[in-house]
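Each in structure tokens, the structures are laid out below.
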Structure P
Amino acid sequence: KAEIVLLGVKPQMVLPVLRGLGVALTDKLVVSFAAGIRIAQMEVVTPARIMRVLTNTPSAIGRAASAFASGPRATDQDREKIRRMFGAIGLVVEVDDEQIDAVTALAGSGPAFVYAMIEALARGGEKMGLNKQVSLQLAAQTALGATEMMITSGKSPEELIKMVVTPGGTTAAGLRVMEERSVAAAVADAVEAATKRGQEMARENL
């Protein structure tokens, strides 16, 4: 009787599960959370309308970054339902199916990348003599405050950086080291690597 079926199985199980459900999915909207399984692949084995959704672990506290893609059978009403459903737990955007791999890397894997940056900030504080717990608390709150300031102000990261930096000051010295060590490039490369892995998974499941 359900109008929407949420499919949360491992990628290699998606197509077998859809085949097994067969005509029971006629006139149903199936929402898949699996990485690497394209909408076109799913539509071959089921009569259902198909959408894909990627969300992330901050959904547990209502701060998700989610994206959805819809297949040709999906309706405007389907899209609106998904917007409302995932909008209730945070930000939700619409993308093309082929962009889900990039979303998986940026938003899905992104929390781990952010945690790694927070941990690195905290280690820097420890190195300079701060207590481990205090250093971690300050690093986490700094990341939270900076993120909320960017979202609420509408300013770009570049504009906000300029608001913090004083020529010849402490922030400028730290940013210079980050540039020398190519920190920004490394983070961008991490997103690229995660995206490519998602694309590999899609090919493996053809």
Structure Q
Amino acid sequence: MPRRAGPLFLRRFGVPCWALARVFGRDAMYWHRQEIGLGRFSVVGTTVRRGKLPVQLLADEHHERCDGEKVYVATTVGAGCCLGAEVAEGADAPTLTKAYRVFQEEARDGEPDYAPQTVSTDGWKSTQAAWKELFPTILIILCYLPAWLKIRDRGKHLGQQFGELSRKVWHAYHALSPRGLRQRLKALRIWAGRRLSGDVRKYTRELCDKYKVEFCK
């Protein structure tokens, strides 16, 4: 595979197969077959060879373009390993369900009764609906990171105050109980109202309200 990685990387930029054959050898059909064969292998079967599949997962859609059209790569990871990556043409629930079903089928090839316990996702409802459709007993966990990234991207200009904001946001995240999280988010919201302004204050308050509801039920 290392010998083929370079030529296949060039295909991403539209280098034709006949040009690859001229530079790297073989013929044009060889490189065409290499490209179309990339998605044939089971991702789960390739990456998880021994032991049980992880039951704590994270899922998200990576936005990409294919032939000029926007697509979404439905990605599943767990235990530090990529377990699934399937292209979806849309971001609606039925289309994402079809894409994530590839992971489900590959996982159950190895473990027929496989049923993950949790999956961490961002707030996109279609992603959550897809996982509930595929694994009805799964617990959906709202990922904290996307909300923090909204704050970070708008607060870098704050200088030293940004460091203080960062510490407070992650101090809340590391609370040891729902009660502790609720108290820390409340304190963060009050602090943000007094010390922040504009979009930084808006998204900090949004984080506090959203995750207080999600994690402190």
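When mean count of other Cβ atoms within 10 Å over residues 92-99 is computed across structures P, Q, the figure 14.4 traces back to P.
Have a look at P, Q and say which one yields 31 for percent of Cα pairs over 32 Å apart, as calculated. Computed on structure P. Among the shown structures P, Q, from which was the value 16.5 of mean count of other Cβ atoms within 10 Å over residues 108-115 calculated? Derived from the structure labelled P. Can you tell which of P, Q yields 5.0 when distance in nm of label points 7 Å out along Cα→Cβ at positions 28 and 124 is derived from it? Label of the source structure: P.
For relative contact order in percent (Cα under 8 Å, 6 or more apart), which of P, Q scores largest? Spell out each step's value before the answer.
Numbers: P: 19; Q: 12.
Structure P comes out on top.
For structures P, Q, calculate distance in nm of label points 7 Å out along Cα→Cβ at positions 4 and 196 and state which one comes out highest. Each step should come with its number before you reach the end.
On the way: P: 3.6; Q: 4.8.
Largest calculated value belongs to Q.
Quick note: the coordinates plus some simple rules give every number you see, no bench work behind them. On a predicted model such as this, the values are computed, not experimentally measured, just so you know. Cβ atoms are built from the backbone, for glycine too; each structure is taken alone.
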